[in-house]
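Bear in mind that the values in this text are calculations on the coordinates, not laboratory data. Please read these numbers as outputs of a predicted model, since none were measured by experiment. Cβ atoms are built from the backbone, for glycine too; each structure is taken alone.
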Structure I
Amino acid sequence: MHGARTRRTAYDVRYHAPGEGEPEQLFLEQTQVKYYAFLRELDNKLGEFLCSFCSLCYRKKTPGPVPARPKVLIVKFWGMGSILLSSPAIALIKEHYQPSELIILTLEQNRDFCQSLGIFTKVLSCRLSPLPVFVMQLLKNVLYLRRLKIDLLFDFEFFTHFSALTTFFIKAKMNIGFYARENRRGNFYHVHVPFNSYWHITDTYLNFVKKVIPDAGSSSFIVPEHDPDILNKLRLNEKRYIVVNPNSEPIALERRWPKENFIALIWSIQSASKAPVVLIGSKREAPYNEEIARQSLRPEGIINLGGKTNIRELTSVIGSAAFFISNDSGPLHLACALSVPTVSFFGFETPVIYGPKGSEHIKFFKNIDCSPCMNVHHAKTVNCVRGKAECLLHITPEEVWTAIEPMVKIIS
C-alpha cells in the first residue's frame, strides 16, 4: 500500500548506514546477524511443529518424590547476563536440594563464565555455529544426560522451542519450565511457571524456583573470582578509571548505542579528566573498540582490552572501576552484581525487566511510543516500525555527559 510503513529488522536498522565501520567488520557482523535471524525463524517454525508433533506421542508421568541429593540440570543457552541474573535462583536450588550433580547445559560462548562461578559440578556446552556442529553436540549432550537419569530439570529459557525439545528428549523425572498460552512449546513440563512482563528478571527467576521450593528465601548474585594482577599489569589504580562497553552480543547488536555517541561522550570525559578509559569486549569486538579509541581526544588515554582478558580478569577490571558505561549487555549485569555504579542505555528492550536496580545506577530510556519492541514471547525479535533506532538515537551524548559529569570530576 502506498505510504505504508515497512517493518525493518535489526539488520536493516543497524546496517543501512553508509560508511559506518570497516567493510570487513561490517560484513562479519552482517553475517552473524543474518545467521541469528535464521536460527530464530527455524526455532519459531520448525521448532513449534516439532514440539506439537512430539506432544502427540508424549505421555507425562506424575513425578514421584524428589530423592535425597538429586541430580539437577539447569538448561540456559542464551546470554552470560541472563545466567548471572539467574544465579540467585540457582543458588537457592543448590542450597535446598544439596544435589549430587548440578549441571548446566549452555552455549560454548558461556562455558568459561559458567565454570568461573564455581557452583556447577559440570558445564556442558554446544557451539552455536555452524548449525550441523550445534545439532551434533546438542545430541551428544542429550544422550549423555539421558543416560545420567536426571531427577530435576529446570528450563530457564523463556519460550524457545529447542530448549523445550531438549527437555523432551532428556526425559528427566520432573521438568520445570516457563509457560504462556501463545507459545506452543508442547506439554513436556510438570510444573508450568508464568512469565510476568512487569517484573524484573531476577524476581521472575526467583518465582520460577519458588514454584517447587515454596519456602525458599533470598540469595545474592554469584560472581566469578577476581584476578587482581591484571590491574597491576595495566597500571590501573582502584576507583580511578572508567570502564566503557560499547558492544553487545551478536544476537542483539541492535542494542548498541551509536558509535558516534560513544566517541562524543569519551571526548567530553577526556576534556574534563585524565582518568584512563578502558574499553572492554571480545576479540571479535576489538576492531570496533579500536575505531572508537582512534577517534577519541587522546587515543593514548584509551586502553582497548577487547579480546585480551579472561573472565576473572574482566571481573577485576570492572569491579575496581569508578563507574561503568554500557549498552544493555552481560557485562552491565556483572558490574551491577559487583556493586559498581553504572550508566546504561535501553531502547529496544525495557529496563523494567533488565535494568539495573538501585539509585546508584543511571538508566537512559526514552519510552517513545514504539519502544520497547522486543519481548520474550516473540524470541526477542526486533521489528522496527521507524526504519531507524529512534529509541537509542534520542539519547544524546550531551544529556549523558550532564548526568555523569559530577562522577567524572570526583576522580579527576
Structure II
Amino acid sequence: MPVYSCKFSDEKGKIQNLAVFAKNREEAKKFIEGKGYLPLKIKFDFFSILKNIRIIFARKVAESDFLLFNHEFVALIKAGTPILRALEILSERARTPLLKEILFHVREDIKKGKSPSEAFSPWQNYFSSIYIASLLAGERTGNLESTIRRFLVYQKALITVKRRIKYALAYPVLLFLFAIAVLIVLLSFIIPRFASFYADFEAQLPSITLFLIKLSKFFSRNIKFLLIFISFLIILFEWVIKKEKGKRVVHSFLLKIPFISDYIKKGSISIFSRTVGLLLEGGIPLVSALETAARAIPNKIISDKFSKVVRDVRSGESLSSSLEKTGIFPEISIEMIRVGESTASLPEMLSEVANYWDERIEEGLSATVSLIEPVVILFMGVLIAGMLLSVYLPLFRIVTLVR
C-alpha cells in the first residue's frame, strides 16, 4: 500500500509529521482528520515504492522484531494503554516496513470492530500461526496479557533451540566453506601456473598431476557456466520447495536419511508438544490445539501424521493412544503424556516432553559436531596435501634430473 507523508497541526497547534498508509491522498487526509488534526500538506512518499518491494519479497517478520513488538505490546497493555493506542505507538516504532504495514492494517481492522485474533489472521503467513491461537485464547479467557506472556516464553524457547543448533553447526560449516575456497584458489591460480611451467620443460607428468591440470583447465574455462548452473539449481530448488508436491517430495526424502531423519522427528515432537501445551494452558480446547500444532510442524509428512491424531482424538480416542499410532513419539514420551492425561496435568507434562527432547537434540548435536570437526579437518588436510603433493612431485623430479 502507498505511503503518504502528512504534515498537520495537532490539537495544541503544534506542527507534526506522520507517514500514513493509504490507497490515495484523500484517504490519507481522512485518516488525519479522523484523529482530530488539521492536515496542512499531504504528499506521496516515493520511497514507499522501495518499501513495498521489500514487503513483497519479505517472507516473514524477523523473530527478533516480532518478539520485541510483543514485549512492548504486553508492557503497554499492563500499563493500561488501550489496544488501539498501543498498536498506534508500536506501528510508529516498528523497525521494518513489513511490520509497520501489518500493524497499520491490524489497527484499522480492530477499529472496524474485529477482535485482535481476527485482525492478525490475514497476516499469519508472516509470523508464527501459534500467535493467532494465543490471541484467541486470551480473548476467550479475558486475559490477553498473560496469554501473550506465555507465547513469549514459548517463542523464546524455540529461538533458543534454533540458536544452539546454528552455533553447533557454524564451525563445521565454516571449515567446509574454507576447504571449498582453498580448492577454488588452487584450481584457478596455483595449478595453472605449474601447468605452464611443466609445459615449458615438456616433463613427463604423473597421472594424478595430469588429472588436476585438466580439471583446472575445465574449471577455468567453464567457471561462468558452472556459476550459472549452480544458480539455476538453487532457483529451481527454491521453486520446487514452494510447491506443495515438491515440498512433500523433499520432506519425504529427508526422512529417509538416517541422521537427519532422527533430528527432524525429535524437533517435531518438541514443537508439537510445546505448542499443544501452550494452547491448553491458554484455555484452547484439545482438538483445536492439536489442529494448530499439526499445522506448525515444518515437515509436511510428519504434519500429516499429526493431522490423523486430530481425527482420532475427535472420534473419542485418547491423545496418548493416537500419538502412539503415528510411530513418531517414542514410548517414554507416550508414557509421560499418558500420566498427564490420568492426573489432569496434560499441559505441564507436554511442556516436560518438549524440554526433554530439546535437551536430547542439544546433546546429540554436541556429540555429532565433536565427531564431525576432526573428520572435516582430516579430510581438508588430506585433500589439500594430496593436491599440493601431486603438483610439486614433478618439480622434485625435474630438480633431480637437472642436478
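If FRET efficiency 1/(1 + (r/R0)^6) of positions 69 and 261 (r between Cβ atoms, R0 = 30 Å, to 0.05) is computed to be 0.05, which of I, II is the source? Intermediate values should be presented prior to the final figure.
On the way: I: 0.05; II: 0.25.
Structure I accounts for this read-out.
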Among I, II, which structure scores highest (criterion: distance in nm of label points 7 Å out along Cα→Cβ at positions 157 and 221): II
Computed 22.4 for Kirkwood radius over Cα pairs in Å - originating structure among I, II: I
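Quick check for you: by relative contact order in percent (Cα under 8 Å, 6 or more apart), which of I, II is greatest? Could the numbers behind the result be given before it?
Working: I: 19; II: 13.
Once relative contact order in percent (Cα under 8 Å, 6 or more apart) is tallied for I, II, the winner is I.
Among I, II, considering only FRET efficiency 1/(1 + (r/R0)^6) of positions 93 and 197 (r between Cβ atoms, R0 = 30 Å, to 0.05), which has the greatest calculated value?
Comparing I, II by FRET efficiency 1/(1 + (r/R0)^6) of positions 93 and 197 (r between Cβ atoms, R0 = 30 Å, to 0.05), the maximum is at I.
Here helix-only ellipticity at 222 nm (-39500 (n - 2.57) for each DSSP H run of 4 or more, over all residues; to 500) was calculated and came to -12000; which of the structures I, II was it taken from? Write out the running numbers ahead of the final one.
On the way: I: -12000; II: -25500.
The structure behind it is I.
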Distance in nm of label points 7 Å out along Cα→Cβ at positions 165 and 213 - structure with the largest value, from I, II: II
Computed 22.0 for mean count of other Cβ atoms within 10 Å over residues 85-92 - originating structure among I, II: I
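Compare FRET efficiency 1/(1 + (r/R0)^6) of positions 149 and 293 (r between Cβ atoms, R0 = 41 Å, to 0.05) across structures I, II and report the one with the greatest value.
Numbers: I: 0.20; II: 1.00.
Structure II gives the largest value of FRET efficiency 1/(1 + (r/R0)^6) of positions 149 and 293 (r between Cβ atoms, R0 = 41 Å, to 0.05) among I, II.
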